[in-house]
1. Compare relative contact order in percent (Cα under 8 Å, 6 or more apart) across structures I, II and report the one with the greatest value.
2. Suppose you compute FRET efficiency 1/(1 + (r/R0)^6) of positions 34 and 58 (r between Cβ atoms, R0 = 35 Å, to 0.05) for every structure in I, II: which one lands on 0.70?
3. Mean projected area of the Cα convex hull in nm² was computed and gave 13.0; which structure, I, II, did it come from?
4. Suppose FRET efficiency 1/(1 + (r/R0)^6) of positions 42 and 74 (r between Cβ atoms, R0 = 35 Å, to 0.05) works out to 0.60; of I, II, which structure was it derived from?
5. Thinking of I, II, which structure, once distance in nm of label points 7 Å out along Cα→Cβ at positions 66 and 114 is computed, gives back 1.8?
6. Taking helix-only ellipticity at 222 nm (-39500 (n - 2.57) for each DSSP H run of 4 or more, over all residues; to 500) from the coordinates of each of I, II, which one would give -24500?
Structure I
Amino acid sequence: MEKENNIPEEKKEKIIKVAIEEFAKEGYKNASTNKIVEAASISKGILFHYFKSKKGLYIETIKYAIPLLYDEFFKIVDFTETDIFERIIKWNLVKFNLMEKYPYIFKLLTDAFLDTPKEVNKELAPILLEYQKFGYYALFKNIDFSKLKQEIDVQNAIKIISWVFEGYGNSYIKTHKNEKGEIILDKNKIIDEMKVISNILKNGMYNK
């Protein structure tokens, strides 16, 4: 959002929080700007003056939501854990807590990353890619790969681990939603399945 718009920060944040809930509940296509302006107690003219369009508002919600979650996440996660499989499990436990604290933000971002609306794909793609790259960099930072078998290349191991767990996460999200499209979070099931996956990968990659 352009600085010269001079929107007060409190008002901007209120509008964005209302918009996050509406986009999360209804999706980009079905989200109603009428409901947003009503809930935010502003006129539609004010909304479009500051955000230009529904598309502009959606992009601003994403640009607000991702840094908020990243900031909270990286304040909590443990970088001293150097085993990649243990780190993935521990970091997912932190993620679960944030999902429960910010359900609408997680629903918004899940939809944005896994099913980006065609209307905003061009603008959002570089933003999402930048944060995705940062997330992978942080996940594998300071990991001890000395346990890998000698014939296994570290970069190939990183790719395989990323593909497997990303695929698992995406599959879980797509197959565990209620009638409202909300993710059904079964933490014990997820952790148990991640441990099974971890053990399979360890058996294939780690020295005995």
Structure II
Amino acid sequence: MHVPENNYMNLNLKFANRQQDFFATLNKRVNDYFKTNKIERTANTEMVIKTIFMFSLYLTPYFIILSGAVTNGWFLLALCFVMGLGMAGIGLSIMHDANHGAYSNKKWVNTLLGYSLNLVGGHAFNWKVQHNVLHHTYTNVHDTDEDISPRGVLRMAPGTPWKWMHQFQHVYAWFFYGLLTLVWVVFKDFGRLVKYQREGLIHKQKTSALAQWAGT
């Protein structure tokens, strides 16, 4: 399957019909696994405990910093580090599961916890489009799955043009990954809303650009 290189995503990609049998079989086996092992498909007690823990990791240092009770620079840096762990936990588990609709069988609970991404500086709607729609539908398809889209100094897929610096990306990638949160908060979400509006993805999600801009 070839995807042309341009500034627009090719959302008209077609997949082989024989893959439908694969997905049907996979879904059946997954459903059977949960039923056979009597496992809930939504969050269990351990997940609820983890949710409370991760929110505490993020919010407790935040309020300590705001209180002004701590003035030592190294202690403040340590509190920021703990906040970072909490932020990662919220992003990698809580908001991820909620925005997949998998945290609870109640839609309002998933919606509420999904907005925890907004709490840490992201935008839940943008994430749902980028992750649920583009990544899970077009996994590892160059120029359509934004998880591997061209990132300038990082080359994430064979279809991305190779530059001499990429031979060292295993060394410098760690530094640039550390800047992703800043880029996300300052630039990424705003640019994505414009892009998704232009490509009709906002309309397909039965919402409006105005409503999403109001939520940024």
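Throughout, read-outs are computed from the coordinates displayed, never taken from laboratory work. Keep in mind that this is a model prediction, so the values were computed, not measured. Cβ atoms are built from the backbone, for glycine too; each structure is taken alone.
1. Result for relative contact order in percent (Cα under 8 Å, 6 or more apart) over I, II: largest is I.
2. Clearly, the read-out refers to II.
3. I
4. Computing FRET efficiency 1/(1 + (r/R0)^6) of positions 42 and 74 (r between Cβ atoms, R0 = 35 Å, to 0.05) on every structure in I, II gives 0.60 only for I.
5. Structure I accounts for this read-out.
6. I
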